[in-house]
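Enquirer: Structures follow.
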Structure 1
Amino acid sequence: NIVKNPRILIPPTLAGAILAPFATVAFKLVNNPYGAGMGTSGLVGQIMTFEAMGFTWPVLWKVLLLHFAAPAIISLVLSELLRKLG
């Protein structure tokens with residue numbers, strides 16, 4: 001689908017650009033080079049975040065919010081907006 005319609009990459013890319021400052025500045029999430037480079041591929045990014053920060057409830061909630069829930073919601077909203085705009 002991406003080869004046929006590369007525009008589908010716009011919503012998740014913008015979601016990442018919007019959330020990255022919040023994750024690093026406001027929520028103080030840190031990672032190691034392996035996790036930062038792999039992202040959600042095989043959950044490497046999440047596992048390495050727990051390795052770097054320790055597995056605690058606050059870290060778990062931050063990861064769930066900033067790695068899964070917020071990107072999904074922002075991507076959905078942006079994709080619907082872009083569909084309406086044509």
Structure 2
Amino acid sequence: MTKVSAVAIVREAVLAMLAERGHRGAISDHDSLFFSGKLDSMAATEVLMLLEREIGIDLADADFDITQLDTLAQIEGLIGARV
């Protein structure tokens with residue numbers, strides 16, 4: 001899987017999660033997803049599972065911190081570093 005397709009899959013999934021939870025407005029790559037309350041811990045788990053199952057990123061290493069996934073830009077950076 002290429003970085004571009006991986007980012008597109010995750011972006012689409014995150015935007016769908018936001019829409020399911022009633023957020024219909026625009027979101028920038030640097031808007032907080034989780035700490036702002038736009039998405040909850042269940043959505044964070046969904047994103048983690050997506051990254052592991054669909055993208056093939058292993059998040060079990062000791063250096064990983066959930067705060068690295070609070071924005072679309074951070075998620076894209078994580079994908080770029082690991083794909």
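Every number in this text was worked out from the coordinates using simple rules, so none of it is lab data. Note that the structure is a prediction, hence the values are computed from the model and not measured. Cβ atoms are built from the backbone, for glycine too; each structure is taken alone.
Enquirer: Thinking of 1, 2, which structure, once log10 I(q)/I(0) by the Debye sum over Cα atoms at q = 0.14, 0.22 Å⁻¹, for residues 30-69 alone is computed, gives back -0.24, -0.59?
Expert: Details: 1: -0.24, -0.59; 2: -0.32, -0.76.
Answer by label: 1.
Enquirer: For FRET efficiency 1/(1 + (r/R0)^6) of positions 14 and 54 (r between Cβ atoms, R0 = 35 Å, to 0.05), which of 1, 2 scores largest? Mind dumping the intermediate values first?
Expert: Working: 1: 0.70; 2: 1.00.
With respect to FRET efficiency 1/(1 + (r/R0)^6) of positions 14 and 54 (r between Cβ atoms, R0 = 35 Å, to 0.05), the highest-scoring structure among 1, 2 is 2.
Enquirer: Out of 1, 2, which structure matches -17500 when helix-only ellipticity at 222 nm (-39500 (n - 2.57) for each DSSP H run of 4 or more, over all residues; to 500) is calculated? Mind dumping the intermediate values first?
Expert: Details: 1: -17500; 2: -15000.
Going label by label, the one that fits is 1.
Enquirer: Starting from the value 33: which structure in 1, 2 was relative contact order in percent (Cα under 8 Å, 6 or more apart) calculated from?
Expert: 1
Enquirer: One of 1, 2 was used to compute Cα Rg over 2.2 N^0.38 Å, and the answer was 1.19. Which one was it?
Expert: It was calculated from structure 1.
Enquirer: Can I ask one more? Using distance in nm of label points 7 Å out along Cα→Cβ at positions 6 and 22 for the comparison, can you identify which of 1, 2 gives the largest number?
Expert: Ranking 1, 2 on distance in nm of label points 7 Å out along Cα→Cβ at positions 6 and 22, first place is 2.
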